[in-house]
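Below: a set of structures, written as structure tokens.
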Structure I
Amino acid sequence: MKRALFIDRDGTLVIEPPVDYQLDSLEKLVFYPKVFRNLYFIRKQLDFEFVMVTNQDGLGTDSFPEDTFWPAHDKMLKTLEGEGIRFDDILIDRSFPEENSPNRKPRTGMLGRYLSGEYDLANSYVIGDRLTDMQLAANLGAKGIWLRPDDVEARQLLTENTAISPVLITDDWDRITEYLFAGERRGTIRRTTKETDIFVEVNLDGHGRTEISTGLGFFDHMLDQIGKHSGIDLTVRVKGDLEVDEHHTIEDTA
């Protein structure tokens with residue numbers, strides 16, 4: 001099956017203009033740091049199709065005339081192609097947010113051809129700088145890579161939006177390529193003995209999310225702090241013979 005990278009434009013391929021958020025002149029065209037070398041490497045070494053998915057609010061209206069959009073957009077594409085980076089598909093939604101268009105990210109209206117069963121969406125990725133990009137990943141059943149600092153604000157947004165769970169948060173394209181090339185650093189194990197039944201799942205590229213249940217409150221707290229302070233995702237579920245002794249649960253979990 002085919003795999004795809006669904007890549008946002010503004011804030012991901014190019015720097016989003018900070019005042020009006022419109023890339024409507026060549027003077028505003030600034031590429032995101034390290035984007036050329038990394039997209040070239042991904043294109044040459046990995047088997048992803050490149051799909052650009054972008055919301056351009058009111059494109060074609062008086063607030064964003066087409067003759068101010070296309071010169072910078074075409075220059076961006078030509079520059080990328082000059083570096084060996086070609087997009088297989090480019091999808092642009094022109095609606096305003098208040099129109100609630102089915103085509104506007106995070107909705108999937110523009111992406112119908114990728115929902116036909118021909119694509120391995122579970123092993124495809126959405127890469128973007130906004131929360132809506134991560135919501136699009138969830139709606140597609142794809143994985144999300146959030147191109148932004150992994151800071152307190154990002155973690156708060158994840159806490160408030162539990163339906164999304166990006167596999168990586170970073171503002172560095174080098175880190176994205178490393179992740180796509182090396183794969184996920186995730187492990188799962190189940191161990192059952194006469195004394196204990198233990199399930200552990202660890203994601204080293206997580207966000208400090210934990211689910212701990214050992215039957216020992218203080219032990220739960222200690223394990224929870226490992227996840228919180230290291231930034232890994234950690235799930236530990238234990239059923240032990242606590243009526244006999246606590247040490248079996250603690251030993252076997254370790």
Structure II
Amino acid sequence: MPNLPDALWLNVSPSFQAFDRPLLHDLSQYIAVTQWEYSQSMDEPASLDAALDLLHEYLQTHHSSPDQTPTPIHLLGHSMGGVLALLYARCHPEWVKSLTLLAVGYHLAINWQAHYYTLLQMLLCDRQLLLRQMVCHLFGYPAASVVKNLITSLEQDLENSPTLHSLFKRGTIPSGGAPLPMLICGGQDDIIVDPVQLQRWKPELKPGDRLWQCPEGRHFFHYFYAELVSEQIISFWDRLQASDPLQNQQSYSLRAGGIDCKAPARER
């Protein structure tokens with residue numbers, strides 16, 4: 001069997017891919033990590049079902065032994081990528097070693113698009129003006145020279161990511177966790193998934209689960225504080241290794257290098 005990555009980063013927002021790269025670069029110094037990407041076409045229904053099916057097909061193809069025995073893997077994701085990881089783990093826990101969820105609140109459907117459509121409905125203001133405001137909510141107050149590019153990224157995400165929201169309706173996803181080890185991370189100054197949303201995870205946490213907040217960085221804290229977030233993730237995985245005698249005893253830190261449970265997507 002070929003060498004397999006230890007972790008899989010799920011991305012369902014291709015226009016935000018650049019904000020994941022610093023963290024993935026840091027993690028790749030310690031563990032083999034691969035990125036799986038899903039982009040929804042304009043004529044597909046607003047649902048994560050297709051992404052779940054394709055992810056399962058990918059793991060069956062690339063992460064099973066010759067006799068089709070699952071090879072569990074760490075799943076990670078930011079916002080809806082993390083939600084996808086959680087939903088997959090609920091459907092197919094035998095394929096998942098652990099979950100790392102970044103900017104995923106207890107109410108799973110809450111994301112920047114939910115805020116955008118709520119404000120658009122309330123304020124009835126110009127779309128470009130509202131997107132400019134969303135840039136400030138998500139990133140702080142970047143230089144004027146990059147605001148236009150960030151607005152373009154938001155527009156692309158509205159078109160290409162699987163969304164449950166529209167101007168007239170906000171979708172929901174059943175709250176709760178999964179029967180697997182979980183690391184849940186958020187930004188203390190994130191107004192999309194705010195600290196209140198994060199604290200609501202506490203009753204769901206199992207022994208060994210962790211809840212951590214980055215002191216700054218807003219919604220994309222994993223971009224601005226990639227090294228700090230990477231340290232938290234590696235520490236979480238190391239603790240899992242230490243508590244499971246069946247796992248490889250070599251610490252990662254010492255290494256180099258509802259929705260229906262239906263059953264390839266592009267690999268980066």
Structure III
Amino acid sequence: MAAMPRLDMKGRWFVDESGRRVILRGVNLGGDCKVPYPDGGTQHPSDFSDHRTVSFIGRPFPLAEADEHLGRLKHWGFNCLRLLTTWEAVEHGGPGQYDEAYLDYFVQLCAKAGEYGLYVFIDFHQDVWSRMSGGDGAPGWTFDAVGLDFTKFHEAGAAHVMQYKYDYAKGGRQDAYPQMTWSSNYRLPANAIMWTLFFAGRDMAPTLMIDGKNVQDYLQDHYLGAMRAVAERVKHMPHVIGFDTLNEPGEGWIGEGLTHSHHSDATG
């Protein structure tokens with residue numbers, strides 16, 4: 001199949017190389033890209049001890065099934081995919097250790113989408129920072145880097161982590177679940193600390209240095225490095241139209257007022 005036309009902007013419209021307006025009809029692909037293959041879902045108990053050796057190859061589906069799924073989406077009238085990946089999928093092995101096998105898989109999936117006339121918008125996804133803090137996105141070593149033990153988050157109440165609460169045999173809602181939504185984790189310490197350091201480490205933790213960098217620069221540089229590793233491999237594909245740089249980021253404790261102090265007002 002010939003290469004798809006590269007899109008450009010003209011006013012508020014996407015236009016192709018002939019100046020014709022293009023209306024994108026997209027679908028999210030897909031929710032399971034947030035967790036490792038094949039059994040990384042939150043309904044599977046885990047202590048995350050394998051977080052450096054997991055694989056996301058096969059998310060959203062194995063390449064052997066790509067023709068079936070992409071052909072079906074094209075038949076239904078879609079011409080665009082919001083294709084999910086995560087920082088963890090790319091750099092779970094450790095700082096600067098990119099999963100080349102996964103990147104090869106992801107590039108092949110992007111190329112296959114182009115064969116079916118599907119534009120690709122890549123979403124670097126996250127929810128409440130990481131799988132270890134009740135969501136998905138960042139690799140586990142980010143907690144190690146700042147001195148947090150994610151194996152204690154559940155016990156300490158620092159995050160709601162379903163993998164510690166879910167009984168696969170029961171299914172459905174568990175008796176031990178608190179009344180909450182997943183986004184409640186944004187306000188709990190594990191998330192609040194990481195987002196504060198990610199966006200405001202220079203101001204809020206100016207002496208926290210990792211490998212000669214402030215924690216803010218260290219985390220952001222690695223995150224952007226993972227994005228760059230993907231971008232370098234798909235930049236030649238005209239049907240890859242862009243990136244969602246960070247899905248639904250949290251603000252941590254930035255801007256929060258001090259509402260309680262352990263200072264005593266006693267005098268004399």
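See the values below:
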read-out	value
Origin of the value 5.2, where distance in nm of label points 7 Å out along Cα→Cβ at positions 41 and 241 was derived from one of I, II, III	I
For P(r) over Cα pairs in 10 Å bins from 0, in percent computed as 6, 26, 29, 19, 11, 6, 2, 0, the structure of I, II, III it came from	I
Entry that produces 2.7 once distance in nm of label points 7 Å out along Cα→Cβ at positions 17 and 225 is calculated, selected from I, II, III	II
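Every number here is computed from the coordinates shown, using simple stated rules; none is lab data. Note that the structure is a prediction, hence the values are computed from the model and not measured. Cβ atoms are built from the backbone, for glycine too; each structure is taken alone.
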